[in-house]
Structure P
Amino acid sequence: MNIVQRVRDILLSPRAEWPVIAAERHSIATLYLQYVAILAAIPAVAGFIGLAILGQTAHMTLLGALLRIAVGYVLWLAMVFGLGLLVDAFAPAFGGRRHPLQAFKVAAYSLTPAMVTGVFMLLPSLGVLSLLGALWSVWLLYNGLPVLMKVPQQKAGGYTAVVVVCGIVLDLVVETAITMLSRPGAV
């Protein structure tokens with residue numbers, strides 16, 4: 001898998017890319033190692049630079065920034081996994097079929113813009129652009145669910161809404177965990 005081409009294609013021509021993704025027979029482990037683990041490093045590295053080197057709003061110690069980024073990276077990986085479980089679990093409720101591999105593909109590839117725009121963690125003034133990445137991820141999810149999970153198009157909006165609401169709750173849990181585990185004296 002050429003990661004640069006995949007990122008470009010899922011971001012710029014997702015309607016053509018989702019059927020290609022649906023036909024691929026990678027394992028979930030391969031998807032994590034060759035795609036998710038690499039892209040999840042973008043917000044981690046950018047966050048580290050923003051916190052430890054540039055200082056953002058409050059300069060952190062090197063150790064504190066490393067801990068926060070390590071925890072954030074691991075929790076990003078867990079969040080993709082959790083979103084994949086949600087996509088798979090809700091498929092039958094919206095007329096789709098359960099398929100763990102396809103569900104994890106939808107989770108991983110629809111989160112591409114959110115991970116890529118993690119680069120804006122370098123500077124707080126660019127943080128609003130990360131919100132655009134999150135919105136783009138929702139749009140990708142909406143377009144990917146019918147193709148990979150075989151959900152009727154008329155039910156894709158509801159399916160997307162349920163997954164997004166659950167994903168927001170999951171994100172709040174992840175962000176709370178990152179904050180709690182990376183504050184001074186937490187470990």
Structure Q
Amino acid sequence: MSSSSSKLVILDRDGVINEDRDDYVKSVDQWIPLRGSLEAIALLNQAGYQIALATNQSGLSRGYFTINDLHAMHSKMETLLKPLGGHIDSIFFCPHQDSHQCDCRKPAPGMMKEIALRYKRTDSTKPLTGVPIVGDSLRDLQAGVALGASPHLVLTGKGEKTLTKGNLPEGTQIHADLLAFANALLENKA
């Protein structure tokens with residue numbers, strides 16, 4: 001199976017895979033997986049899905065944590081996934097703040113473009129058509145939809161608040177959490 005036809009899911013991190021914090025997840029000790037999220041990733045992997053992580057991490061540029069701290073958080077995630085038969089295939093992050101006006105901070109589509117290139121999805125102006133993007137905020141969904149991804153909102157993290165605010169991209173599917181999304185996708189209901 002070529003990269004362009006492989007099964008791919010794009011996930012946000014904070015509030016989707018792990019607990020989110022208003023004061024930023026700053027250390028490996030503060031990186032706490034949400035119930036069922038790691039199992040969801042393992043289920044998706046075992047069904048042949050590649051997992052790309054796309055996460056805004058402005059805490060880096062704010063000085064709240066270092067790149068080594070970020071790598072330690074991701075290493076913890078991988079370590080916890082391994083015994084479940086799961087893994088993350090690629091991690092993309094934006095270290096910038098909104099004020100930096102970069103192209104990679106969601107809702108800008110820069111990270112999504114990088115993911116499309118990495119997975120050789122360069123066929124059209126909407127290279128992520130049919131690829132699920134799972135997030136708990138509007139900006140997560142907007143970034144993916146810009147390149148044709150299918151939006152999925154989880155109600156963990158900021159998801160409930162995002163749902164209440166409305167203005168979700170057309171066709172957004174709502175799931176209680178990442179495990180509910182994975183089950184729906186694998187049952188062909190997402």
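Here are some notes:
- Each of P, Q could give semi-axes √(5λ) of the Cα gyration tensor in Å, for residues 41-120 alone, but the derived value 25, 18, 7 comes from Q.
- Comparing Kirkwood radius over Cα pairs in Å across structures P, Q, the highest figure comes from P.
- If P(r) over Cα pairs in 10 Å bins from 0, in percent, for residues 73-176 alone is computed and equals 14, 38, 39, 8, 0, the structure in P, Q: Q
- Origin of the value -9000, where helix-only ellipticity at 222 nm (-39500 (n - 2.57) for each DSSP H run of 4 or more, over all residues; to 500) was derived from one of P, Q: Q
- Each of P, Q could give relative contact order in percent (Cα under 8 Å, 6 or more apart), but the derived value 27 comes from P.
Readers should treat all values here as calculations from the given coordinates under stated rules, not as data from a laboratory. Here the structure is a predicted model, which means the values were calculated and not measured.
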